[in-house]
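Chemist: There are structures below to look over.
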Structure 1
Amino acid sequence: MNNFWTRTISGAVFAGVVIACIWYNQWSLIMLLWLISVVGIFEFLKLRKSTDPLSVIFGILLGSLFILIPVITKIQPYIYISIAAIALIFVLISLLRFQTLVYKHVSNVFIGCLYVAIPVTLFLDAVYDPFDYEFRKPLFIFLLVWSSDTFAYLTGRALGNHHLAPKLSPKKTWEGFIGGSILTAILGGFLGYIWISMEPYQGVILGLCVGIFGTAGDLFESALKRNAEVKDSGNIIPGHGGVLDRFDAFLFACIVCWCTFQWLEI
């Protein structure tokens, strides 16, 4: 089986699993997000060469804590709990600063949680309601992220002439970035209005932000891989690579979606 069909089949199966988890109930969504977090943190630690058992266990436990905070408490001030946890990590780093290798590993765990677990936590806080779960809201965000990537690819392939970041991602173009962001903004305005009762302009703003920040997330992960001198963050998804390869745009989009929802009071 050639790479095209491998990517197509595995991508379709993967998308189906994600959609099923979102649609079924809030607990399957939480489990999906938890898996994204722990596998993503592990892949990040592998890219940073911090795969000693203690770092991996600490990273998974800390990442799980961030995911569980909004589920258990469902209070807005959970952010302050997160900040307190981060402060404790800094204290630990300060105590261990005389050990260079330990400092490196602890720092990588902290950065991994900052990069993977906190965005997922913000996403969960934006869409999770234990008393009135509605699958359309999380699915809406996932569709925007996936569509942004597809629109950028198609627009770039048809019109692309000017490279966006040739050293990080040679195939990305300014035309693809702009076209993908605009088309995602249009889709956001349409789906937001008919699906989750957003005003069209709110959906347009959200879609545009997803297009812009999703691309930034893609480039950030490309920089991580380039620094680690690897092609993919993992091989868990045949033909696609690892979890970070598939959710790089999603992680950055989570942050901007949460901020947009807070700003627009959606």
Structure 2
Amino acid sequence: MQNRDFVPSDKIEGTVVISSKSTLSCDRVVITLHGEEHTRVIRGSRKHRRLYEEGREHICTIHELSGPGRIDSAEIQFPFAFSLSEGCPSSYYGIHGWIRYNLKAQVEIPKGSPLEASEEVFVFSLGYPQAPKSTSTSISEDDINLLNIELPNNTIILGQDLLVRILVPKHAEFRGVRAEILHREVVTPEGYETDTRTAFSRWYTKKEDLQREEWIDVTLKSSPNWPISFRSDLIRSQYLLKVTLDIPWRFDKSVEIPIQAILQSMPR
């Protein structure tokens, strides 16, 4: 196969090549496209260990390329083609779940184990940004404003920067300001919900480097290799912008803003 990256509704085309040093009898030659979603969470340890696991099958299509016959000591090629549905979810690899697609070719041999080869293919759901939607919020304590936050656009195109604007009032007391893009994975194997958050991008500055009473532009990097925002049968992939005031000798104060992550083109 020349290409392993596809979008929903694409056609997957390729060739199964069989070569043998001697004549080989076979019942049939088949190729299968299998796409499945799986979640797995372990809780406890030793005798209290409990496994929660659940899967979903999104596609399982088998094409017969050849019936019973003999394969001579030469190279034989069988072209194949599969069509992906428009609704198939993106490939995904997370902490407690994954969605993957696999091609498996098999030569079924009488009274023997089949000869087989497999290859993974990747599905990417592409999106297009809607009209920018801005969000403004603040961090306060005892009705005193400590930090103003403005998010000009709540959608991030993966591979591009996310712009955040902050304004620090003159009277605010703190040690520094932290901004993060958090990826949130929520899985529900057997109905048991597990929420995992991972910081994918960070920015931090000390109070000495901040101008008071002025809007400051903060940029957070993103990668086209991050998963998009989506919701499937068992997995939710979401993003949050988290802005935190680092306050010495006290609990930090944070605010979180939901953001949407989309992919506009295939990762290179």
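Chemist: A value of 0.70 was computed for FRET efficiency 1/(1 + (r/R0)^6) of positions 193 and 217 (r between Cβ atoms, R0 = 30 Å, to 0.05); which of 1, 2 is the source structure?
Modeler: Only structure 1 yields this read-out.
Chemist: When mean count of other Cβ atoms within 10 Å over residues 105-112 is computed for each of 1, 2, which one produces 15.4?
Modeler: Going through each structure in turn, the value belongs to 2.
Chemist: Computing Rg/Rh (Cα atoms, Kirkwood Rh) for each of 1, 2, which one ends up highest?
Modeler: Numbers: 1: 0.97; 2: 1.15.
Max of Rg/Rh (Cα atoms, Kirkwood Rh): 2.
Chemist: Ok, one more. Using helix-only ellipticity at 222 nm (-39500 (n - 2.57) for each DSSP H run of 4 or more, over all residues; to 500) as the calculated read-out, with -26500 as its value, let me know the right label among 1, 2.
Modeler: On the way: 1: -26500; 2: 0.
Derived from 1, not from the others.
Chemist: Quick check: 25, 12, 7 is what I get for semi-axes √(5λ) of the Cα gyration tensor in Å, for residues 65-120 alone, calculated from one of 1, 2. Which structure matches?
Modeler: 1
All of the numbers you see were taken from the coordinates with simple rules; none came from a lab. This is a predicted model, so every value here is computed, not measured. Cβ atoms are built from the backbone, for glycine too; each structure is taken alone.
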